[in-house]
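Trainee: In what follows, structures are represented as structure tokens.
What follows is calculated from the coordinates using simple rules that are stated; it is not laboratory data. Predicted model, so just to flag it, every value in this text is computed and none were measured. Cβ atoms are built from the backbone, for glycine too; each structure is taken alone.
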Structure 1
Amino acid sequence: MHNTIGRIDYESMEKKVKIDLKDRRILSLLDDDSRTPLTQIAKKVQLSRDAVDYRIKRLQKKGVILRFVPSLNYEKLGFQIFHVFLLVDEFDKAKQQDLIDYLKNHQNIFSIIEYSDRWDLEIVIIAKSLLEFDKIISDIAEHSPDIILEKEKLEIIRRYNSNYVPPLIKEEHDKEKIKHEKEFPAKLDETDFKLLKLLAGNCRQSTYAIGKELGLSGDAISYRIKKLQLEDVIKKFTILVNFSLLQYHWYTFSIEMKLFNLQNEKKFETFLDQNPNIMRSAKTLGSWDLLLYVIVENRQEFHRIVKDMKNVFANIIRNYQTWIAYKEHKFEIMSDAIK
């Protein structure tokens, strides 16, 4: 596993990193395709290749760019996604930290978010079946029986969008196509999984460097990458950024609908297109029908999105809740369970 990273931490909000319009443009281009050569980025931002290289390295050194990664389609890898919200007893801080450490080391958990709200923790789990998911939840409960007071489980039915960088500049970006049909696992071999691991560590590596690691030619690596993209295992190449250093806030928004038919679903997809700060959203099975992750620069922006949502869907929203993210303890694109 790579070093554990998180994209939000309120304690680092004071460490603001100054970025200018050129930096924002570079980050935006890397979000669209983080394997884009420096020469192409340089041409688009009207800087020299060396100047672009310097700026990217500076953004990495300052901690703004956390990693260059592929956006993966977990269904194509044979996994289902589950979100579990935990309310924990905060009286025993040592046991609480022990739980977080246990979750961070669990190979099926790729995200852990700490909230300052109704729930204390959200964990995102990948599992190959409901039985495996149930076993994971039982193991977590058995590990920390004294401090887990309450839990709520959601299964992802469909992801509508899944972006990793907020809209830093006002321009059109490549958008993932929303698929309504069930997807089936792709047939991958051991080398494909090793390749995905290397790409998850740093997808800007050259095909030659990756090939050297895997004992293959650069052309063979290029072929395998293109194949993984064509089979929709890799949706795109992007970057992970530190939202806190960029002065962004994270809100998780859950909605229960009275009726969410195909017509309302299409209406919701249009709403997503008009609100790019809703960076990730999904239809869920459980207590809530929709789960949204909103990244904004201020509370007013979030308030505007919520008001718009309530106005557009006033006749079908039954209930909703909002939770403010305080810290992400772990985010791992390619967890050790994927092999």
Structure 2
Amino acid sequence: MRLTVKQMEVLHAIVVAGSITAAKRVLQLSQPTISQQLAKMERTLGTQLIYRGRGEALKLTAAGDYWYKTAKRILTELDQAEQQHRMLFDEKRLTLHFGTTPSLRGRFTEAAARTALEQNQFARFDFDWAITSEEVVENINAHKYNCGVVSSASIDDQRAQFHIEHLFRDQIVWVVPTSVPDAAIERALTTFDVPDDAEALTRYVDVTPAIPWRERSDNWFRTMLPFASPFFGCITHQAAVDFVAAGLATCHTPISLLPNLPTTVRDRIKVYDIGQHIRDVVFVMPRHLRSLKPFATFSDRISTYARETYSDVGASENIRPLPGVAHTHKAAE
């Protein structure tokens, strides 16, 4: 029996995701199926590829490391060959699959779709998102996405394999219901006294799973609004802003989310600069795809669009200074 492409995809996904359980998300397969494919691969090779142990970090055997690197190379070459085939022999089947996160998708949905359409070199454009930048990168590595917009930190240890375009610097902003008077906000920030008409200031929204800058966000609330508690919890910044628009609490969100908010939400919130940058945002594409003209053209156009669009997002979204509080911008650690 010979090894199969599916078995190589399974091994590659397990290593990229960090565990068999996490690989389910990338492969869209059940855990028993993934385990069976891995076991078949090990039987075919006559050797163990992954050390198994409860609660332990994933660890490859020497053979596992060899076959992971081999699978990575073969899958990359296969993906490149398939894309090249479509360009040379079947142009109508060339597909562009673009991924990002809910907070970063901003104006990219319309721009990426329009750019792909205007190029007239793709048969189909798919737009998808994952909860975190790390998951987007996982899907690119697993050949589920062709490219994406992510935080720079999510590719720190993988830069050699990607073409990277820096787009903009993102920052944290504080979102408050418009129903809360400006005078009440200044009073709460300077005296820690909350007027009766500003009850929303006593609660904030906790976004889970843990975001990279969550500790700094929590520290800000403990320092600036020590009386506030994380009464609400949700998994996306969009949902957190919805709570705020309802007049129930305040929250932190990346400034890059604001262009994507519907008018019905944006009109019910006001946004304050708290002086902290949180991430560098980049466009990433595997280097082998960048060598194909349709993908290179898309990369250049969407990167130019993002740099031009987000250069003045703070001004266009009416970001206000914190009333009664002086601060300077702090970069992400």
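Trainee: If helix-only ellipticity at 222 nm (-39500 (n - 2.57) for each DSSP H run of 4 or more, over all residues; to 500) is computed to be -11000, which of 1, 2 is the source?
Mentor: Comparing all candidates, it corresponds to 1.
Trainee: When FRET efficiency 1/(1 + (r/R0)^6) of positions 184 and 296 (r between Cβ atoms, R0 = 30 Å, to 0.05) is calculated, the result is 0.05; to which of the structures 1, 2 does this value belong? Don't jump to the answer; show the numbers that get you there.
Mentor: On the way: 1: 0.25; 2: 0.05.
Structure of origin is 2.
Trainee: Looking at FRET efficiency 1/(1 + (r/R0)^6) of positions 16 and 128 (r between Cβ atoms, R0 = 41 Å, to 0.05), point out which structure of 1, 2 has the largest value.
Mentor: Largest value of FRET efficiency 1/(1 + (r/R0)^6) of positions 16 and 128 (r between Cβ atoms, R0 = 41 Å, to 0.05): 2.
Trainee: Moving to a separate point now. One of 1, 2 was used to compute mean count of other Cβ atoms within 10 Å over residues 8-15, and the result was 14.5. Which label is that?
Mentor: 1
Trainee: If relative contact order in percent (Cα under 8 Å, 6 or more apart) is computed to be 19, which of 1, 2 is the source?
Mentor: Matching structure: 2.
Trainee: For the read-out FRET efficiency 1/(1 + (r/R0)^6) of positions 112 and 192 (r between Cβ atoms, R0 = 41 Å, to 0.05), a value of 0.35 was computed from one structure; give its label from 1, 2. Don't skip to the end; give the middle numbers.
Mentor: Numbers: 1: 0.90; 2: 0.35.
Derived from 2, not from the others.
Trainee: Matching task: 3.3 is the computed value of distance in nm of label points 7 Å out along Cα→Cβ at positions 64 and 96. Pick the structure from 1, 2.
Mentor: 1
Trainee: For which of the structures 1, 2 does the calculation of P(r) over Cα pairs in 20 Å bins from 0, in percent return 28, 48, 22, 2?
Mentor: Label of the originating structure: 2.
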